[in-house]
1. When semi-axes √(5λ) of the Cα gyration tensor in Å, for residues 74-113 alone is computed for each of P, Q, which one produces 31, 20, 6?
2. Which structure, out of P, Q, was distance in nm of label points 7 Å out along Cα→Cβ at positions 82 and 122 calculated from, if the result is 2.0?
3. Can you tell which of P, Q yields 1.14 when Cα Rg over 2.2 N^0.38 Å is derived from it?
4. Given a value of 1.1 for distance in nm of label points 7 Å out along Cα→Cβ at positions 18 and 42, point me to the structure among P, Q it was derived from.
5. For distance in nm of label points 7 Å out along Cα→Cβ at positions 50 and 106, which of P, Q scores largest?
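Rule-based calculations on the coordinates, nothing more; no lab input. Please read these numbers as outputs of a predicted model, since none were measured by experiment. Cβ atoms are built from the backbone, for glycine too; each structure is taken alone.
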Structure P
Amino acid sequence: MSLEKSNSPKENVAVLGASDLPDRFAHRADAKLRAHGHTTYLVNPKFKTIEGRKVFESLMAIKDLGTPIDTVTLYVNPKILAAELNQLIELKPRRVIFNPGTEDEACEAKLESQGIKAQRACTLVLLDTGRF
């Protein structure tokens, strides 16, 4: 079994905390998600583009596209996440991945109470092991 590409359905994934620095985990996750055939939407109010790709200033800017988001993968400090929580709930993804360092029990509980799966995991490891 090859672990490089998953046979799972392709998803629309928002990368909250997108980075233009290649050594950052958010940047690496975006590249790996796309290599696995997923469509990514970069979110960070600090950037207009990253490597020529549009960066959305907020989760609501993605919602305004009318494209359903299956997964949001988090690369932001829990304090930033708390400020984004209502937008995240309004976006209604199927799941939110709390990558290492982004964990926040209160936010996770709030998402779960709204029917959104909160998953503590590393997006890169999930992709590498075919469990994304």
Structure Q
Amino acid sequence: MLYPVYVHVGDAKHAHAVTFPNFPGCFSAADDWEGLPAAIQEAVEAHFHGEPDAVPKPSSLEELVVCPDYQDGGIWMLAEIDLSKIETKPVRLNISLPSNLVQEIDTWAGQHHMTRSGFLAMAAQKVMRSSSQPNA
């Protein structure tokens, strides 16, 4: 499904940052334009992990382009988001971690508007993807 995303264009020192008007608290970034689609998909999957019923319908670009929140020189892009990749059935599991690590996870997740489960899922997916890359 096509969703509007607002891209804050980066430069040689800064990544392109993506804001999702339909998904408050969901953010993404990529160093180059070619990396944006995968980064966008990954961010949405992590944001809605275990909560597929919470995914709203896309807003129209006509409504968004006049919104004062998006008048700082960024650009609009329609991103193809594969909603079928959002995990629909959460599985409860019991794990043991050092308490200070749990506190760090909760702090980081809270600062990024995520749940602990969403953070752990995102971290696991990132590690698995990077280890499946050649020369990783």
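1. Among P, Q, the structure yielding 31, 20, 6 for semi-axes √(5λ) of the Cα gyration tensor in Å, for residues 74-113 alone is Q.
2. Numbers: P: 2.7; Q: 2.0.
The correct label is Q.
3. Q
4. Working: P: 0.5; Q: 1.1.
This value belongs to structure Q.
5. The structure with the largest value is P.
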